[in-house]
Each structure stands twice: as C-alpha cells, then as structure tokens.
Structure P
Amino acid sequence: MRYAVADLPSEAGGAQRNVASESPWLRHSLCAYLGLRPALAQHTAEEHEAIRKWARGARCVVEIGVAEGVSGLALREGMAEDGTLYLIDPFHLSRVPGLNFIKRVAQRTVRGSEHGRVVWIEKFSQDAVREWKGAIDVILIDGDHAESAVEHDWRGWSGFVKPGGVAIFHDARLFDRGWTTADYGPVKFVDRVFRSGQQVGWKILEEIHSLFVVQRTS
C-alpha cells in the first residue's frame with residue numbers, strides 16, 4: 001500500500017486500526033522511507049477523493065504544506081495531464097536535515113502519479129508568494145495552522161486564484177468523530193471570514209470532514 005489515510009473512531013466509539021498508533025515509533029518518516037509503513041495521510045479517504053475531484057482538469061495547482069505527500073498525490077491524480085503542481089514546504093521540521101526523510105517520502109509519494117509535472121518550492125509560503133505571478137486553478141491551504149498564519153496565506157495567495165478557481169482548506173471545520181476542535185486556527189478563520197459572509201466574491205462549494213472548499217465567483 002502506497003499510503004494510509006486517517007482513520008476515524010467507529011460509530012461504537014472504538015478506534016479503528018492505524019498503522020502508526022500500534023507503535024508510535026513508526027510515525028517517524030524514516031520508517032516510511034525504509035518501507036516499514038506506507039506514507040501517512042493527514043486526511044480521510046473521503047477527503048482524498050474530494051481533493052482529487054476538485055483538482056480534476058486543473059492546469060495550475062498549488063499546495064501549501066506537503067507533509068508526506070499524500071494530499072499532493074491526490075491533487076496530481078486529479079489534475080490535467082499537461083498541468084503543473086507546485087508543492088510549497090520548507091521541510092524544516094526534519095530532525096536530520098541532511099537526510100530529511102519527510103521530504104524524501106513526500107517526493108516518492110507524489111511520484112505515484114504521472115499527471116503533469118511537479119515543481120518543489122522549499123520555502124515558507126510567505127516567501128514563495130513574493131515571487132509568484134501566475135493564475136491558479138486550485139490551491140490547497142494546509143500549512144501553519146495558527147489562525148494568523150492561515151489568514152496570511154489566504155491574503156497572500158487568494159488574489160491569484162482565477163474566477164471559477166477553487167481554494168481548499170484542511171482541518172477547517174468540526175465534524176462527527178473528527179479531530180478538529182473549535183480552537184483550531186483554520187476552523188476559526190473559516191468561521192470568521194466565510195460563514196459570517198465577510199469574504200465577498202467567493203462561495204462555499206463543499207464541506208466534507210475537515211475540508212472546507214470555496215470557489216471564486218468574481
């Protein structure tokens with residue numbers, strides 16, 4: 001199995017099996033790099049399908065926050081075969097920067113699809129946006145989860161999304177048996193900016209598990 005999606009507790013209240021929860025040391029990306037476990041997604045199977053769906057046919061796709069690359073794979077699986085996927089992550093959390101197994105696993109995971117081409121931007125999103133110029137079809141915002149950081153990403157990148165384009169926020173809503181809480185930065189940002197009607201020119205397209213999807217209308 002190339003990757004494992006996040007599990008939700010069962011309806012009866014018991015936790016479903018998770019490859020990393022059985023032995024916490026398996027969470028280290030070295031274990032994925034060595035093939036001892038699949039790459040771990042930070043989203044559910046339903047979210048994976050939604051990410052793939054909203055990327056369908058897109059020619060310019062951006063992801064902020066890559067982790068082990070499973071959401072990047074979903075985007076690449078859905079995007080146009082002649083499109084470009086820009087993956088933005090400084091990969092600064094590796095305990096061994098010279099080896100950086102998180103980045104190595106992400107690169108291998110994203111190679112699981114051959115759609116389009118992939119451009120890796122190893123910078124913080126606020127630095128990457130200073131050099132950005134092109135129109136964006138789909139952007140997935142999943143970087144720093146502080147509310148101020150989510151807002152910074154939104155203010156910096158949303159202007160590049162073309163009319164009809166889509167922005168996807170991860171960990172941005174409360175849902176049954178989910179892991180998010182009301183104090184999550186993405187949840188607070190989405191509630192304040194979109195549910196209040198404060199953000200004009202955008203409409204809510206879909207909400208599924210922790211994903212919140214909006215489309216630019218003007």
Structure Q
Amino acid sequence: MGLVIALNKGRIFEECLPLLAACQIQPSDDPKKSRKLIFDSVTGGHKIIVARSADVPTYVENGVADVGITGKDTILEYGENMTFYERLDLKIGACRMMTAGPVGVPEPEQGIRVASKFVNIARRYYQGQSKQVSLVKLSGALEIAPLLGLADCIVDIVDTGNTLKANGLEARETICDISTRLIVNRASMKTKFDQVQTLIQQLERAVSENASAAQS
C-alpha cells in the first residue's frame with residue numbers, strides 16, 4: 001500500500017500540487033472541480049487527504065495519514081509534545097508570525113490583552129519575555145480586535161502587511177519565520193521507511209529545482 005498524504009487545504013494545497021506532480025503523485029480527479037476530500041493518485045499508489053490546517057498534525061499523529069504537509073505555524077500551535085517527525089522545509093508559503101498593534105500606541109508593559117488564532121504560540125512568546133498576558137482566541141479578522149477595544153495587540157501571520165495598514169495597525173516583533181513543512185508519522189517512518197525516504201528525496205529535488213528556477 002502506498003502513502004496516505006494529508007494536505008493543508010487552500011494556498012498550501014495549490015502550491016504543493018506542482019511539487020507532488022514532480023514526485024509523480026497527482027490526484028485522480030481535478031481538485032478544482034471535485035468536492036471530494038480524499039483522492040486516489042493517478043497511479044493508484046497513494047491517497048491524498050485534503051484537510052483543515054489544524055487537522056493535518058492530528059491525522060499524522062494518529063496514523064490516519066503517513067505524512068502531512070502543513071505550515072510551521074500549525075505545527076508550533078499544535079504543541080511542543082508532538083509525536084511526529086518534522087522532516088523537510090518545502091520553501092513555499094513563506095511569511096512571518098508577528099505581533100502587531102495600533103500605529104503609535106505602545107504596548108502595555110504588563111497585563112497585555114492579546115488576540116490571536118495562535119494562542120499557544122502567543123502564550124509561549126510572552127512567557128519567554130516574562131510578560132503577563134490575557135489571551136483572546138479569535139478565528140478570523142484579528143485586525144479589528146484592537147479597533148474594538150477587545151485587545152491591545154494581536155499575534156498573527158503577516159505576509160505583505162497590507163491588511164494591517166488598512167486597519168491602522170503596524171507590524172512589531174517577529175516571533176518566527178513560517179513556511180510549509182513535511183511531517184511524518186513515527187510508525188510510518190519505520191514500516192514504510194523506503195516509501196517515505198523516496199518521497200522526501202523527490203521533494204528535496206523538486207524544492208531545489210524550484211529555487212534554481214526562481215534565481216535564474
């Protein structure tokens with residue numbers, strides 16, 4: 001039996017398809033036209049699960065998927081006690097996890113109210129600075145939290161920063177750089193070692209070729 005691959009839906013899924021195609025792994029149906037969430041590969045050797053970002057590590061950790069492809073932000077938010085291997089940086093979906101707040105308004109020294117989807121990342125960051133924070137978990141539109149008086153600042157993924165500027169916020173401290181990673185189930189690393197290693201090596205070549213093409 002081939003590998004079961006869990007893929008983060010959305011931007012990561014779209015950017016990963018060419019990389020997987022370079023590894024001779026392609027969905028049997030057109031993902032843009034199909035409403036399926038589980039695809040056989042054209043060769044029939046693999047299965048592809050299209051999942052929410054937060055679910056990809058869960059599928060991998062519990063052995064539903066042999067490997068997963070998701071953002072570093074998802075991995076960090078999942079927790080420090082993860083029981084899967086992070087094996088490869090795919091060099092796509094690059095952005096930064098940052099703090100941000102209203103332009104010209106300093107962050108309180110203590111008792112900071114922080115809105116974020118990434119409460120675990122935010123908690124660890126501020127604990128590392130020995131600052132007391134009150135965390136507000138939101139699922140979207142974090143930029144309006146300071147405008148509504150719900151939070152002093154936010155912790156979120158920043159790409160261009162245009163959305164922050166449009167809402168009167170400024171990016172402040174970088175917590176970490178984010179990109180798309182390949183994770184592997186521990187048991188699969190043993191029972192399907194050759195297949196996993198082959199996929200890793202093929203993806204490494206595809207990532208390298210992408211980088212070379214971008215530089216030329």
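Read the figures in this text as sums done on the coordinates, not as results from a lab. Bear in mind the structure is a predicted one, so any value in this text is a computation, not a measurement. Cβ atoms are built from the backbone, for glycine too; each structure is taken alone.
For the set P, Q, ranking by FRET efficiency 1/(1 + (r/R0)^6) of positions 30 and 126 (r between Cβ atoms, R0 = 25 Å, to 0.05) places P highest.
Have a look at P, Q and say which one yields 17 for relative contact order in percent (Cα under 8 Å, 6 or more apart), as calculated. Going through each structure in turn, the value belongs to P. When FRET efficiency 1/(1 + (r/R0)^6) of positions 54 and 134 (r between Cβ atoms, R0 = 25 Å, to 0.05) is computed for each of P, Q, which one produces 0.65? This figure was derived from Q.
Calculated for structures P, Q, FRET efficiency 1/(1 + (r/R0)^6) of positions 70 and 102 (r between Cβ atoms, R0 = 30 Å, to 0.05) is largest in P. Each of P, Q could give Kirkwood radius over Cα pairs in Å, but the derived value 17.6 comes from P.
Of structures P, Q, which gives 13.5, 37 when Rg and Dmax of the Cα atoms in Å, for residues 38-157 alone is computed from the coordinates? Numbers along the way, then the final one.
Working: P: 13.5, 37; Q: 17.6, 58.
The structure behind it is P.
If helix-only ellipticity at 222 nm (-39500 (n - 2.57) for each DSSP H run of 4 or more, over all residues; to 500) is computed to be -9500, which of P, Q is the source? Structure of origin is Q.
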